[in-house]
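Given below, in the form of structure tokens, are the structures.
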Structure I
């Protein structure tokens, strides 16, 4: 690495911090320290200002988490982590957070550590467009489905719950995650007691590097064998706890414990927080964006009335901007003849084809009585009204999905892991 490539440094309170900094500052190290940062806020500010091509961080630095490192990497800056020799837990945590290299520092021989850091910094210098490559095999991870819909309560939660419920009944281990940071409702619909655990707890652990399959299993609630639920935020005001980096980590771990992850997303696709804040701000819709971007299939849900269909058509263009080319499937709920006539399904299909270019849509008949009974008892539609036309339509959607994803009952399914 040329001497002109600047490096930012943030180490933790380790006994060898000062000596290591002195070694890195020596001209023979070939490392040019542009700034020794005081804390993560200082590090982020210096990185945003373009003061460094690579950052060297200590695994024990205060307030260092996955969100901080993700924000650094988004700027195209390389990350080298240093840990005390033998601290394998910190090394694994840094690797999960996506650093370029982890250097083990032996306090009794800092010269070797300085040379190893210089080599790691040299490798970490990369163009801004360089992207992290996920080389994990798809066969080793579960599949992910995101359920989204525009404003106006078109039935996102009902569809997400039905897909998860029917998939689990077909023998596919399933986890339903409530990632709606505006109005979480999965726990309410299923009558789950709010015990404080859920997506907020999972994201806190993810940011701290403590979320693994066992930890996630402890936070989930088991509806029945093979069907787990991770409840959403108990209060909408806690949305700042669901950071983008944490959500990405959560989804990755979720795919390790079940065959199918279903995410109930929020309605909003706005991402203009930078227009409101002078500095990089938390994104209220980060969970929705992370889920849509990671999804193998995206379900777009709209209500079967003129207002709902107009909102759906408008929302589809926004969805295409967020996840262009995704495997998108449409579901229109609460379809009734009283609103659209005797040929309601044909009218909906014709309207979506004409205005959105969509040639396939699943129409779910309105069955308010069955839904009311299910909500009253905190149960699923399949439990309360198995012969309901609405249930039959959603069951077909779920079975088609698991077949297309290669998750048919004939496939040996992993048992959902509960801590």
Structure II
């Protein structure tokens, strides 16, 4: 959207686009809907329930080939988001590539307890580092991610790569302010996250149980925790984690005080944030986190874990509270809003001003435009240094999808 507002022509390519699980701007009459092209969805996402990362690499490489053929004469720069597999293919067009890293994929695979998994991941991890290093410019979504990037990719660090930080924005038009005539009142305590275990939403449930023990039964009867967020019935973890959360709510006898509202529409999400007394953001070491920005702009203070992206977005004691990742610490923060609803209004006003200044589309657009120009300029003086990495990357990719499957098949016999 920022690129369009800056006067650039844009085409968006993806391997999968589901109108039920996507940004509203990319479907129906949305501003970006005519620009979205999906190719390669016929390729498998998994092989017998396994090899998700390898399949994602193949799907993205296929998509990159399609894009390179179709857009090589029209494009001036490619932007690759999240997965670096397309980078070497796009570089063959001799056009600049800006890679935007949300978080190294190698660090998302935490289960490496057996030799088969380690052998499987080895070439994928090597490919990720080499492919990422082929970019003309690398940007990350926070200073926290920049530090993780340096740790995860030691080769790139030794080669002098220093990713630029480009904070994601929010569309301020999508989140109306609380009514000016608002009176202090207790609204819902809100948690918005995907239904994944790493989001640690159970922390919000356990904190609520402690809140119950610290206030009167009459006051607690007015407290509602709303657990909302993205829920995909095709994803086994989403199903399992929602069931685990519901079981925990039942175990703690909190059924009258907890609502589950998966897959809210944009309008419902905006309304919920505008009514919230506070928003609990429970992931630890989150790469960035858009939800705290949306909450603060809607006038809801944020209670977040004091790690990762929230350290760069939430002003502790001004726009919310940064806490240790314990039910006790979160409960203490929540109780402040339960006992004094006026705190929501004062902190909410600070939060809205803070987000308006630092995380608007306009602020992002200025930084994004500068990064685009830098990417083009760097490509003009350094394109020749990618010939050798391209050869290395091709060899690594061949290893990933030829040698390793053969080894795995023997080990699994």
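The numbers here are math on the coordinates, done by the rules we state, and not lab data. The model shown is predicted, which means the values in this text are computed figures rather than measured ones. Cβ atoms are built from the backbone, for glycine too; each structure is taken alone.
Some values worked out for this structure:
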{"read-out": "Structure from which -14000 was derived, helix-only ellipticity at 222 nm (-39500 (n - 2.57) for each DSSP H run of 4 or more, over all residues; to 500), options I, II", "value": "II"}
{"read-out": "Value 2.0, calculated as distance in nm of label points 7 Å out along Cα→Cβ at positions 242 and 290, assigned to which of I, II", "value": "II"}
{"read-out": "Percent of Cα pairs over 18 Å apart, for residues 90-185 alone - highest-scoring structure of I, II", "value": "I"}
{"read-out": "If Rg/Rh (Cα atoms, Kirkwood Rh) is computed and equals 0.99, the structure in I, II", "value": "II"}
{"read-out": "Label whose coordinates, when Rg and Dmax of the Cα atoms in Å, for residues 98-345 alone is calculated, return 20.8, 82 (choices I, II)", "value": "I"}
{"read-out": "Value 0.20, calculated as FRET efficiency 1/(1 + (r/R0)^6) of positions 50 and 170 (r between Cβ atoms, R0 = 41 Å, to 0.05), assigned to which of I, II", "value": "I"}
{"read-out": "Distance in nm of label points 7 Å out along Cα→Cβ at positions 34 and 378 derived as 3.4 - corresponding label from I, II", "value": "II"}
